[in-house]
Structure P
Amino acid sequence: MPARRETNMNVMTKALLLVPAGLLLAADLRAERVERTVDASPDGQVSISNTAGSIEVSGWSRNQVEVTGELGADVDELIVERSGSEVIVKVRVPRHGSRAISTDLRIRVPEKSSIEVIGVSADIDVTDVQGGQRLQSVSGDVTTEVFAADLTAESVSGDVEVEGDNQPTHTQLSSVSGDVDVHRLAGEIDATSVSGSVSIVDGKYERVQANAVNGDVVFRSELLDGGRLDIETINGGVDVRFKGKISARFDIETFNGGIRNCFGPKPVRTSEYTPGRELKFTEGDGASRVRISTLNGGLSLCKE
């Protein structure tokens, strides 16, 4: 009996050891590993398209575009080609559609490249790219770094997160169902979320437009002299804390929500029959302009 028990245990052990190997073999059958490299202009355009999976883009010092990753089993082909100063990276999928098209791409581009990245059901992550960026995903998060170049980043169902280095840029960010988070940008920014919050922190701005339909707006940055800050929310609060010196004319209005003002002047009722309140005053020489409007949400206005 003891010998028989040992035999059964050996059989079970061998079976368990075979399971991971089987899973790895199945994974290899489902995905094709790829590695492609083409020469590229040091400051050219790189256009990337991937329907599903993930897209990671990073800048490097070589004048080449390198593409590595894993293709879904039903992907028709991976296109990596150069046309003049543009390099195109595209995952071509069958027209009839398939669940096995998820593809993970890791792409290195010359650091001064401008990039356009489009995904459908794909996360986008960009680091160390110094040129202009246009990033779009239908169902996925968008994360990037910015270095004194214009940026447009959009997601329908996903968060948008941007980290800068306080150099002036022109930035447009939007999410339909997700948060928009911005750190250390400068210059001009237009940030919108339909169902999510908008947060703009540690920046220096000449012009800011921030809108949220169902979510809060947070602004904790510096507004430069002569700048303009416009914030509007429908169902959400507003938290504004100015960094550095602020000289501006303020025009604040809420329909259903209180106003907390650290600068001194008190809000007044807009009507004895409605809950609305408004606040208008000037701080310093009034060189800048601040306009904030909320429908359902409180408002806090201070400086750090």
Structure Q
Amino acid sequence: MANRRPRVFFDHDGGIDDYLSLLMLLTYDLDLLGISVTPADCFAEGAVPATRRILDLAGRNDVVTAEATIEGPNPFPDDWRMDSFKIDAFPILNQTGVIAAPLSDHTGQEFLAQTILASPEPVILLMTGPLTNLAWAMDEHPAIEVNIAELVWMGGALEAPGNVSEPGHDGSAEWNVYWDPPAAKRVWESGLPITMFPLDATNTVPVTDEFLRAIGRQYDYPLSQAAGTIWALTARHEMRTGEDYYFWDTLTTSYLAAPGLCRFDEIGCDVVVEGPSQGRTVPTDQGRPVKAAMSVDVEAFYDHVLTTLRR
């Protein structure tokens, strides 16, 4: 019997690389059940229509998007969140003047829960933002846990430094955890299989000038053109933060099609919920085990992204 296509639900938080993850995800041989958008690294008013326009560009009007409504206790800077409006306005995503991809009547957190509950087979949950919607769903609909085959998540920092630079914080946390530390702790207390892509792995694959030139050479492909235009915003990120932009979410997404790109270790870790280290994912022998990506075949990853967006 042929292997069934994996069933995947995608929860993202509307940052630059979340849309790039979506472009890649739409080329993979899998069954995309739906999308929820968390209002973390975005304003939902820009991120939800941008997500739907990308679905239209890829001819995927069968995929439903839903807007989540839960806010985390530690908001992303508004300046970062404004990028969602810029992407929603890109000409390549606005050629028809209408959006055909459907919008759910449910909140994003309820849509995530109901979609997973309704699946006849366990679902891979791909999350490239905070774990807020999942934590809510497990509290409100506990039965979903047994129908999640694997949580594939971009978040955390184990041995690597964090990327949070906020007053009163010691800088040890990664933003997707810091936005809502109690949600991450709730997921850590579950029995879900977690495959984690921390900064230890993602910060080995920066968005380089060489890569941007390579994507520019394949602008004849609409997905490459959309991706290249979105990646152009990373230059502004580097100017305003003084830090490189990395393939955080796209590396995580690539796992669904090319799991061999990374080396994984099983690591025990815990989540700090309060104090100056809140949001830190701390390696500890007493922590819950996770499958953590620790290194990447960098050149093979770049080639995978370029090849994927030429399909």
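Throughout, read-outs are computed from the coordinates displayed, never taken from laboratory work. This is a predicted model, so every value here is computed, not measured. Cβ atoms are built from the backbone, for glycine too; each structure is taken alone.
Output the label of whichever structure in P, Q has the greatest value of relative contact order in percent (Cα under 8 Å, 6 or more apart).
Going through P, Q one by one, relative contact order in percent (Cα under 8 Å, 6 or more apart) is largest in Q.
From which structure (P, Q) was distance in nm of label points 7 Å out along Cα→Cβ at positions 126 and 142 calculated, if the value obtained is 0.8?
For distance in nm of label points 7 Å out along Cα→Cβ at positions 126 and 142, the value 0.8 is produced by structure P.
Given a value of 0.35 for FRET efficiency 1/(1 + (r/R0)^6) of positions 166 and 270 (r between Cβ atoms, R0 = 35 Å, to 0.05), calculated from one of P, Q, which structure does it belong to?
The correct label is P.
For structures P, Q, which has the highest computed value of mean count of other Cβ atoms within 10 Å over residues 46-53?
The maximum falls on structure Q.
Compare Rg/Rh (Cα atoms, Kirkwood Rh) across structures P, Q and report the one with the greatest value.
P
Tell me which structure, out of P, Q, gives -0.51, -0.60, -1.15 once log10 I(q)/I(0) by the Debye sum over Cα atoms at q = 0.12, 0.13, 0.25 Å⁻¹, for residues 70-133 alone is calculated.
Checking each candidate, the match is Q.
If helix-only ellipticity at 222 nm (-39500 (n - 2.57) for each DSSP H run of 4 or more, over all residues; to 500) comes out at -10000 when worked out from the coordinates, which of P, Q was used?
Q
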